[in-house]
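Q: Structures for review follow.
Coordinate-derived values only; no laboratory data. All values reported here derive from a predicted model rather than from experimental measurement. Cβ atoms are built from the backbone, for glycine too; each structure is taken alone.
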Structure I
Amino acid sequence: MRGAKSTKEKILETALTLFAENGYDGTSVEQIAQDVGIKAPSLYKHFKGKEDILNSLIDIAEARYEESFGSVKKVGTIPENVDGFIRETMKKVRFTMTDPIIKKMRIFLVQEQFRSERLAEITTMHQVDGLLQMYQKILETLMAAGIIVKDDPEMLATEITAPVALWISKVDRQPKCEKEALKFIEKHLQHFFKTYANGNR
C-alpha cells in the first residue's frame with residue numbers, strides 16, 4: 001500500500017486543480033503553496049517556478065495518457081474482432097473521461113490552447129491529429145485482416161472519433177451527462193461496425 005503523498009506530489013496535484021479552475025495566468029505560486037499548506041519559498045525547493053510546475057504536469061499527463069490510452073507510436077494489441085475493438089475503445093473512453101489527471105489537464109488545455117503554442121500543439125495532438133493517426137493505424141489493420149471493408153482509413157478514423165470527442169467535451173462541461181455519453185458512444189461504435197463490418201462478426 002502506498003504511503004502519504006510527498007510535498008512535490010501535493011504541489012503538482014494542487015497546481016493542476018488550480019490551473020483547471022483559474023487558468024495558468026489566474027494561478028499564482030503563492031496560491032499553490034497556500035493550498036498545499038506550505039510557504040512559497042518551500043515550493044521553490046521542489047520547482048523553479050510556475051512554468052517548471054506546468055512542464056512537470058504536462059510530462060506526467062503525457063506519460064499517463066500514452067500508458068493507458070495509447071498513441072500512434074504505442075497502439076498496443078489490436079483486437080481481432082469487432083466486439084474486442086468496441087470493448088477496448090470503451091475502456092479508452094472511460095479512462096479519458098474519468099481519470100482525474102487527464103480530465104483536469106484536458107479542461108486546462110482547452111482554456112489555455114490559444115495562449116501558448118506548445119499547449120495548442122498538445123491539444124491538437126490529443127484531440128485531432130494524434131487520435132486520428134492512432135485510429136487510422138488500427139482501422140488499417142482491421143481492413144487488412146478482413147474485419148471491416150476496405151475504405152479510406154483517414155475518413156473512417158474521423159468518422160469513428162469525432163462524435164466520441166464531442167461527447168467527452170460535453171461531459172467535461174456537464175459531468176451529469178457521463179452515463180448518457182457512454183451509452184451513446186457505445187451505440188455509435190456498434191453502428192459504425194454495422195455499417196463497415198465485413199460480415200466476420
Structure II
Amino acid sequence: MENKIRLELLGITGNQVEPGVYAVVLQQTGGTRRIPIIIGASEAQSIQCKLQDVRTPRPLTHDLLANMMRAFGIALKEVHLKKLPNGIFAADLMLTDGDREIAMDSRSSDAVALAVRVGAPIFTTPDVLEEAGFEPDEIRSRHQPVAERYVPSLEELQEAMEAAVEREDYEEAARIKRQIEERSSGEKVE
C-alpha cells in the first residue's frame with residue numbers, strides 16, 4: 001500500500017435512531033479526519049471487550065484467532081483498510097511468519113478486532129480517507145450525541161445485514177432489512 005495513512009481507533013458508537021447498528025470510528029493519526037465503519041453487534045462486542053479489558057470465560061472468536069496465530073508463529077504486521085467499488089469497507093491483513101509475508105482479505109470489522117488484540121497498526125489510503133472520512137466540525141450539531149450524528153448509508157446497512165446473515169443472526173438481519181426497506185421506500189415498514 002503506497003501513501004498509507006495510519007488510523008487510530010477512537011471507539012465504538014451505537015446509533016440511537018437505529019438500535020443495533022454500530023460503527024467503529026477510526027481517526028487519522030496526527031489529524032482530525034475520521035472514518036466510521038458500520039459493524040455488526042458481535043464484532044462491536046468483541047472490540048469493546050478488548051478495549052475495556054473484559055475477560056470472558058472462554059475465548060471470543062477474535063481471541064481464538066489471535067491465540068492460533070501466536071501458537072503457529074504468525075504475526076499480524078498491519079491492517080490495510082480499503083473501500084470496495086460497492087461502497088463496502090474491507091481490509092487486507094498483512095501477515096508474516098518471519099520468512100514470508102502474505103496479504104489476506106478480511107472484513108473490516110474482523111481486521112479491526114484482530115488488530116486491537118495484537119497491537120497491529122491500521123492504515124488506509126488518502127483516497128479512502130478523503131472519500132469516506134469526515135471532519136468532526138462537518139457534523140450537523142456539536143451538541144448532538146455522537147451516536148445520533150451518524151446515519152449509516154444503504155450500502156453500510158446492506159453490509160451489516162450480510163454480516164448478520166453470515167453469523168446466522170437472522171433476527172438482526174431481518175431488523176436491518178426492514179431499515180433498508182424503510183429507507184428505500186420512505187415509509188415505516190412493520
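Q: For structures I, II, calculate distance in nm of label points 7 Å out along Cα→Cβ at positions 132 and 164 and state which one comes out highest.
A: II
Q: Same structure again: Of structures I, II, which gives 25.2 when mean count of other Cβ atoms within 10 Å over residues 108-115 is computed from the coordinates?
A: II
Q: So mean count of other Cβ atoms within 10 Å over residues 20-27, computed for just one structure, reads 15.4; which one of I, II is that?
A: Corresponding structure: I.
Q: Of the structures I, II, report the one carrying the highest value of relative contact order in percent (Cα under 8 Å, 6 or more apart).
A: Numbers: I: 20; II: 23.
When relative contact order in percent (Cα under 8 Å, 6 or more apart) is computed for each of I, II, structure II gives the biggest number.
Q: With distance in nm of label points 7 Å out along Cα→Cβ at positions 12 and 44 as the yardstick, tell me which of I, II scores highest. If you can, show how the numbers build up before the last one.
A: Numbers: I: 2.3; II: 0.8.
Max of distance in nm of label points 7 Å out along Cα→Cβ at positions 12 and 44: I.
Q: For structures I, II, calculate mean count of other Cβ atoms within 10 Å over residues 4-11 and state which one comes out highest.
A: II
Q: Between I, II, which one scores greatest on Cα Rg over 2.2 N^0.38 Å, for residues 52-171 alone?
A: Values: I: 1.09; II: 1.23.
Evaluating Cα Rg over 2.2 N^0.38 Å, for residues 52-171 alone on every structure, the highest lands on II.
Q: Here is a follow-up. Given structures I, II, which gives the highest value for percent of Cα pairs over 23 Å apart?
A: On the way: I: 50; II: 45.
Greatest value across I, II: structure I.
Q: Moving on. Can you tell which of I, II yields -22500 when helix-only ellipticity at 222 nm (-39500 (n - 2.57) for each DSSP H run of 4 or more, over all residues; to 500) is derived from it?
A: Label of the originating structure: I.
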